[in-house]
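Pasting the structures in now, so scroll down.
Rule-based calculations on the coordinates, nothing more; no lab input. These numbers were taken from a predicted model, which means no experiment stands behind them. Cβ atoms are built from the backbone, for glycine too; each structure is taken alone.
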Structure I
Amino acid sequence: MLARLNSDHKHITILLNVLKVKYRKLAEGEAVNFNLIRDVVEYMQSYAEHSHHPLEDIIYNYYLEKVSQEDSPNKLAEEHHQLIDASASLMSTLNLILSDVVVSREQLVVDLKEYVALQERHMQYEDNTIFPLLAQEMDEQDWGKVQELCSLKLIDDPLFSDNDNVLFEELRDYIKDDEIF
């Protein structure tokens, strides 16, 4: 399960790098494909926020119960809620742009940079703090129980799996063409 979460982080990093390229181009006054940017945010909403983060929450809550700290503040869950809000706000702005509503280019650059930074800080926290705790404290039996608890949230990654899902086809093609993959 931890390997899957680490793999998801690698995939999310690829997409955050796409957003970095796009906000840099925007900052330089170049044209960008807003549909592609929206696809990245939509992926974050549909996969990261509905499968990846809930898996992390289930696993971390199990860990907190195991070490008898279920009453402690849950920074991980708080960050997941912040990410949901940030994605929703960014998606709203992108939908305005795609509906031909004028939005400040400078503000969009700032919003994209802040979104990427928030995502990166969050993954750094998990990679450097949460995941090592889980690896250290949980044994095979724990991971078996967690697997059962997570079964309802386990879905195939709609972008980075080998299925025939066409939902993010343009984004998949972009990543392959730019050899980011």
Structure II
Amino acid sequence: MTTLKDLTPGVWTVDPSHSTVGFLARHLMVSKVRGSFTEFTADVKIGEQFEDSTVSATVQLASVSTGSEDRDGHLKSPDFFDVENNPTMTFTSTKVTPDTLEGDLTIKGVTKPVTFELEFDGVSADPWGGTRAGFEATTEINRKDFGLTWNVAVEGGGVLVSEKVKINLDIQLVKA
């Protein structure tokens, strides 16, 4: 089994075909709706000491995909992301440890600190002479903190869309 000590310091790139930027929100407070973004980039620099590593990522909000064209269209609208005026969501790390990834998340022009729980999945040589590493990261945000306030009250109490949204990253890096 590999450890963080097996990561070669330097620049790594995200392999988008083997990575997922996903989210989960509750609908009517009884079911979960999952979605993802299909277009994203990240600059990852692994430091000589892992704690010296940095991450800077950009997600194209228009690439949202939840399995429903109507819902995706609503998420892109001014009610939620307002992609015409706010095309990207960004993250810039402020602290990296073996267990956490802290940084500033910006959605719809609002920047807030977030902490991801970080899990290292390993490092491996690939068949093409390269080196790959895997990470998972999860956090939960309150969407209202980022100006995503649209909602509808439902009969009997509750709302159509939960305020809390889980963000799940499954990332494969390639040594540049």
Structure III
Amino acid sequence: MTIDIPGYRSGTWNLDPAHSEVTFSVRHMMISKVRGTFGVKSATLVAPENPLEARVEASVDVTSLSTGDAGRDGHLLSGDFFDVEKYPTMDFVSTGARAEGGELYVDGDLTIHGVTKPVTFELDFGGFGADPYGNYKAGASAKTVINREDFGLTWNAALETGGVLVGKDVTITLDLQGALQA
């Protein structure tokens, strides 16, 4: 199966970190959400003629985590959660792409905290365009929900009112822009 994406060009695409972001959100105290960001270390998309045969590899710098609260960030970076001394990156390697019911999906292996699990990102393709400097760019957003405990991120605290401090489900959202290598 192949799909037609207007403006699509095969080749190798490299991430533009100045125009890309990885964010997450997780329930806090079961009543609100905490949001944060990570810096994208690298991402490469190798795109053949058929877009559904594209391969992507990406690495996120976990040490760049920011939730806007230094104390919380320090706890998240510690051995209770990400343990960045041992696991400074999160990595993704695609295993396939597919179109279903008008939606695009990218399947792959996500490694967090030394644990690799299959995940599926729902892709929202933004389009293509040339920047003022002659670079051909593409933009997309992707989203998935993971259970953090599946990746060994199990720290939590029981609440006096019932429930727990940190939810299990984490929504990961990617907003990415890449440039076609000349």
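General remarks:
- Which of I, II, III yields 4, 19, 21, 17, 15, 13, 7, 2 [P(r) over Cα pairs in 5 Å bins from 0, in percent, for residues 61-116 alone, calculated]: II
- For 3.2 (distance in nm of label points 7 Å out along Cα→Cβ at positions 125 and 141, calculated) the corresponding structure among I, II, III: I
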